[in-house]
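A.B. asks: Have a look at these structures, which come just after this line.
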Structure 1
Amino acid sequence: MQRVVIALILALWPTFAMAGLDKPLMPAAKVAFLGMTFIDLSTEGAYNGVRADETARLELLEGAARDRFVAEGFVILSNDRLATDLANTVNPANCYGCDVRMAARLGADYVLVGEVRKVSNLILSISLVLRDVRSGEMLRGLAVDIRSNTDDSWLRGLRYILKNHVFKT
């Protein structure tokens, strides 16, 4: 009997874990977008350091994410008051809740953070997470793998997350 209960719990766990990811988002909510972090795990990055084209692509993704949230009716808050904190934070997407605390200081309803991880020029992944500031609960979150290190591939990955997960209808 115990094995049946454990099997049932394990089978239903994804349903319970994903339950909060279908909650509708508040219209006209205030969003603290703390940006996207680039994590270069490639050998190329270890030898050659930061590439200007990848830095520009990160800014391109941030702009595209902001534009989509604004187009959906959300208000993107200015991070000016957090400039020092953000400069001292290596990765707001992985900082033990500092993203939620910073967003709360701005009076935001939601906090949005993202990452781009580069394994090589062929293999990259993009992740985006939207949390409720009051509860800290993840409302939307997805990572996608992309192939090739181009503006188009990066934007395609971000657009997929936004269209099929964050703003799915």
Structure 2
Amino acid sequence: MTGVDVAPSLAELAAGTATYERVVVADAAALPFADVTFDLAVAFMSLQDMDDAAGALRETARVLVPGGRVVAAIVHPVASAHLGREAAQQRTYFEVQRTIDDIERDGLSFTFHQIHRPLHAWFALFFEAGFVIEDVREPRPSDADVAADPRLAKARSTPAFLHLRGSVHAR
């Protein structure tokens, strides 16, 4: 398994695990791999953070073998639009827009810079890169999950994440 991260510090941390055979520091929109090199690419909670998600998906399609698959997990567009939140009333679901969210949890403060895309815009990125979408899932926590962590209760009725699986067209 090969890992890719644009941040040298995160790539170094990943390289220190037994998970990866190798880890490279690279921009996902300019992958340092030959065409048709991999069978599978995974983008886990990263595409919404990239300035050039379209370029990353094009590069992913380039390095996959014909019929190779991409699996992606992103923040669900309903969640990234923050509809109904008082602080985010200027956001709309249907517009692609850069978002900045300040979150505090367990005494730690985080600032997230993301790009919100409505569902049709996400699908367009995959289609334009040459992918056929094979499966779409909106994971929902179980009652047991919510009992273990009550913060998950909202995700029982409103999706928080979107999972996509696609394959690259034969060349």
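A.B. asks: Out of 1, 2, which one gives -12000 for helix-only ellipticity at 222 nm (-39500 (n - 2.57) for each DSSP H run of 4 or more, over all residues; to 500) as computed from the coordinates?
C.D. replies: Of the structures listed, the value fits 1.
A.B. asks: If mean count of other Cβ atoms within 10 Å over residues 53-60 is calculated from each of 1, 2, which structure is the one that comes out at 14.0?
C.D. replies: Here the read-out was taken from 1.
A.B. asks: Given 0.60 as the derived value for FRET efficiency 1/(1 + (r/R0)^6) of positions 117 and 141 (r between Cβ atoms, R0 = 25 Å, to 0.05), which of the supplied structures 1, 2 does it correspond to?
C.D. replies: It was calculated from structure 2.
A.B. asks: Can you spot which of 1, 2 the value 2.2 was calculated from, given it is distance in nm of label points 7 Å out along Cα→Cβ at positions 45 and 133?
C.D. replies: Corresponding structure: 2.
A.B. asks: Which of the displayed structures (1, 2) returns the greatest value of relative contact order in percent (Cα under 8 Å, 6 or more apart) on calculation?
C.D. replies: 1
A.B. asks: Still on this structure, I have one more. Figure out for me which of the structures 1, 2 the number 2.8 belongs to, where distance in nm of label points 7 Å out along Cα→Cβ at positions 77 and 157 was derived from the coordinates.
C.D. replies: Among 1, 2, the structure yielding 2.8 for distance in nm of label points 7 Å out along Cα→Cβ at positions 77 and 157 is 1.
A.B. asks: Could you figure out which one of 1, 2 the value 37 for percent of Cα pairs over 21 Å apart, for residues 29-124 alone was computed from?
C.D. replies: 1
FYI, it's all coordinate maths here, none of it is from the lab. Computed from a predicted model, the values in this text were never measured in an experiment. Cβ atoms are built from the backbone, for glycine too; each structure is taken alone.
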